[in-house]
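These are the structures in question, set out in turn.
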Structure P
Amino acid sequence: MFEAIQYENDLPVNMKLYHVQEYPLHYNDDIQLLCVMKGFLDLKLTCNTYHLEESDIHFIHGGDLHGIIRSSEDNLVLVISLNTKSLIDRYPDLHCQIFTTKVDKNLVTYQKKIELRNDIFRILSELYRKHDGYQARIDHAVTNLIDNLYENFRGFRVDDDDKTFEGAITGDVTQRDRIARIVDYLYDYYPYKLSLEELAGKEHLNKDYLSHMFSRYTGQSFKNFLNMVRVEMSERRLLGSTVSITQLAMESGFSKPKYYVEHFIKWYGMHPKKYRELYRDKTLASCSPVIEEIPLEQFNVLLDGGALANEPGVTVLDLESLPKSKAAFHVPSIMVNNHSLSESFLDELFMAFYKRNKTANYVFEDREKVPSLDTYRNGYSPAKEAEQFLHALTHNKAKSIPFFDHAPAGGMVTENGLIKPLYYLMQFLTGLSGQIFFCDKGAIVLKDADDYAWIFFGKDGKAAHCYEVTFPLCAASYKLTHQTLENPFAFYELWQQLDLESNLGEEDKRKINESSPIKTQFKRITMRKKYKASFEVKPGSLLFGTLIHC
């Protein structure tokens, strides 16, 4: 039933693309992900059957008995294997983690699942194209994928009705680590007599508190979970040998055969003898897979050319090896048109910005003529305006920027009070200093002593772009603050729905201004000489952040 996985050129990943009729029950030492590219499949995994459809990703832990049966004739599945031995230095506890990618589509983690898919596609593209430096890019993408799993897919609950592992969000990293240690211990020592008191002592916790915490985070009592582990771990022996049920019960840690049978029926839905009769001839030891392996280079053709045509381009930046820049970064002055500060809403808007950015250099000017808002009807492009501004910044041409729009330069806020992408850019830029380490039309990376700051802008087009940045670190501890303006141009899209009306009501202005939320993420980075980060910039999106020692 064991299937060995071969890895080429010391890569930490192997990918196979299959059209599947049936893949018999088997297990691997390494961890795997199944990514369904087309059609429908049934994944039998230990005591559960997961019905997978297109775009689903499912995680399989090393040692888990699993098999695949097609549920649609036209199917395509990508099998991603990760070499735990080659990753052990970076992730010493990878083998004992429980990752669960079965998440509800309403959960925040659904977006993270899309990021997993993007990392998978990036690895796939590099594997079959093999351009110069592809090993390093694959390694980086694998790191991103595993980091995503650790941060977003470690919480789980065992559903009592269908006996499946399902994702559960928990922000308490300490408790997630504790659950992982306990579960790993149960899988290692399940044949022996285990008690809650023993584990509580190992974790330096009160027994009752541990019992409550374990049930809360796993959805099962300690005793139920342990019995589930015991019958699950008996499955390979049940199907791969002729030993008696009595002997299996003893080997699995049950004091009596009837307890083994009782819990096997609870989790597998049938008596172990019946399970043996049903599945012993459906293992890799008894029959061969009925599959067609598809060459990776045919992946695009099979998916009608849509899967990798818009894959992210990659810019790799190792800041330690880049030539030292002498170009100092200058934040533009902010020009304020006194004429515009006449309505209470606009006054309020400016004061809100000013209170947060008192260190900015403000220049107040009076202008008699204010441009007509009809100029927005004549081919105005928020994306183009933001791109032009960033280009001016990278070439030190942006000496000043109007707070309110006036010809010929675009400003941060329209004359009738709608916040533009430049508003958020300038809010971030205020107070920054340092040297420009890297720049192109849509990217700036700054260095100020031991600190870093960056801006990435997704230019118009269909494809995203990925900046993979390696930061050399000098201090013992850093805080990373990463912000994404998820829909920078919502102001214009919503305004168009109102036919670009000039005299908007204050309530409409407020609703439009609240439609471009900034998503913020924090991360503490300690005791590292380098830190690698990947920033995927989608078309029209705006990303900015800082890495500051603390």
Structure Q
Amino acid sequence: MRPVNYFYNVSGEESERLIKKYAIEGEFLVRPSLSQRNNYTISVSRGIGQPITHVQIKASGDVFSLVEQDFTSLTDLVQYFIENPNELREQDGRTIRLLRPVSIPWDEPVAKEARGPTAERWFHPNITGTQARDILLKEKQWAYLVRESTRHPGNYVISVKTAENIIKHIMIDRDSQSEMFHVHGGDTFRTISDLLSHYNHNPMVEMGCQSVVHLRTAISSSCFPADAIDIRLAAILQEDPITRKNGISEEFAKIQSADDQLYSRKEGKKAINIKKNRYKNIVPYDHTRVILKDVPDGESDYINANYIRIHQDNPLLCSNREYISTQGCLSNTVGEFLLMIWECDSRVIVMTTKEVERGRVKCHRYWPELGQSITWDNFCVTCTEETKYRDLQESDSYIERKLQLSRRGETRLISHLQFVGWPDHGCPAHPEPVLSFLEAVDRSVRLMGGRGPPIVHCSAGIGRTGAFIVIDLLVNHIKLCGRSCTIDIPRTVLMIREQRSGMVQMSDQYRFVYMAISAFIRKTAHSNGGHVISEALPLAPPPIPQAPPIIPRKPRPEQARSYVNTSQAVINDMETLKLGSS
């Protein structure tokens, strides 16, 4: 995964202050070199109480060099030395480990200055000019997006589709004295948002041929820094006055419209298996379904369950996680459920529903009362421990049980965690109890010694189950990559929907995922790499900040203020085009 949010336009002294305050060993930032103009410096933490190491990067034109290695972008250089930790060394031979960019909180002015645009919906983090081209070629003429320059860190680029197969890249400059943004030689603006708002109605004109360049349709990105989630929420929760929908509804509608008919569900629709499905329309994909092995000849190997596997080479998450997502047991599927636990060597069961809700059975009980045993097929289940937990409002939150599962003389210890704090209607008012529950699940997984995948189920095995898995994936990603890493909630949901249909079933569950990640970001500390310093959370989260007011667009002038320099238009479209003033 390409590193993001690593560049800050700060001095060596300021970089040392930031790293001492916020970094753990191996976390770093990249800054301009003040001693050698046009070069850069990596400032990296060697651990608390240790001197900070500063490594110089030489820049010559569009080539960045470090320890006799050349790269065409600063991002590629940083990524390489993160992935190859033994190649960067001190003069005394000690390895300089680059773990990840330091997470600098948004209440630091330097973070707001360097990363402010990255929280906007029109900003596409961590993409190249080629990737911007691929996105825009599918859009209508005059569609545009904003990205960070891969060759000039700290600078931003407008990529715009001007004709059927023509994408132009326009550098946004910033005056070093006034700190105002401008397209070279044009009007100046306090923010990039102001600049874009102006050019939505005020075209740019190419020098020489006098062709007009418009910015009409901003292409939104669902990817943003995790620690900017409250800023993103403020934007996407605003209701469109015409459609009466907000950004959350729009994102979920796109997820719902994605075609899931590409994957077959033949096994679950066979006559012999239909009676094993709690809901007729919720049937597992064949390519990821759990296949039972120890079944008598002529009997079905079917259970309504799918593997959810996330590997580290995926483009969204620096995770290596595996789950089994399944429905709540029916009275006639308890035996298959216990066989799945046994064959997959799963030692943790995550149950996200009560047995009965609103008078309807959501899951047939497959465990006995405390101190008792119960038998299904050739399995015996004994409940040896049961502990109930309450949230800060003194409401029931979750129950943790220890179960003994025995078969043919062998006994295994199973951790059973049941979340009972989900209301019969909608979602929990506050996500903090869910985060505490997932921490308990994580502890149980670690204590069980990394056996088979945890089994997660609700009633249908897609709604709450999907929400819990997505939240767990994103929280783990942030823990590994830092609070300023990028997350993409819609694409993460779609990724797990490719493995089990309909995961995160309802719009309010989808919104709850956002709220849970927001709560997790608030929970983590603003020091030493974002470690959690307190288990306690407020009863209610602080209000989401209001989005800044929309700035009125300026009237169209008789003559455009900025021009595209056509002499550079024929250069590789991955490079940026400069604009000249009229």
**Asked** Here P(r) over Cα pairs in 5 Å bins from 0, in percent, for residues 76-315 alone was calculated and came to 1, 5, 11, 13, 14, 15, 14, 12, 8, 5, 3, 1, 0; which of the structures P, Q was it taken from?
**Response** P
**Prompt:** Computing helix-only ellipticity at 222 nm (-39500 (n - 2.57) for each DSSP H run of 4 or more, over all residues; to 500) gives -7000 for which of P, Q?
**Reply:** Q
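Of the structures labelled P, Q, which one yields 0.75 when FRET efficiency 1/(1 + (r/R0)^6) of positions 20 and 244 (r between Cβ atoms, R0 = 41 Å, to 0.05) is computed from its coordinates?
Details: P: 0.75; Q: 0.25.
The value was obtained from structure P.
Out of P, Q, which structure matches 5.1 when distance in nm of label points 7 Å out along Cα→Cβ at positions 100 and 500 is calculated? Intermediate values should be presented prior to the final figure.
On the way: P: 5.1; Q: 2.6.
Checking each candidate, the match is P.
Using the calculated result 49, 28, 22 for semi-axes √(5λ) of the Cα gyration tensor in Å, pick out the matching structure from P, Q. Can you show the working numbers first?
Working: P: 53, 25, 23; Q: 49, 28, 22.
It must be structure Q, since only it matches.
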**Message:** With mean count of other Cβ atoms within 10 Å over residues 292-299 coming out at 9.6, pick the structure among P, Q it was computed from.
**Reply:** Q
**Asked** relative contact order in percent (Cα under 8 Å, 6 or more apart) was computed and gave 16; which structure, P, Q, did it come from?
**Response** Q
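No value in this document is a laboratory result; all are computed from the given coordinates. The model shown is predicted, which means the values in this text are computed figures rather than measured ones. Cβ atoms are built from the backbone, for glycine too; each structure is taken alone.
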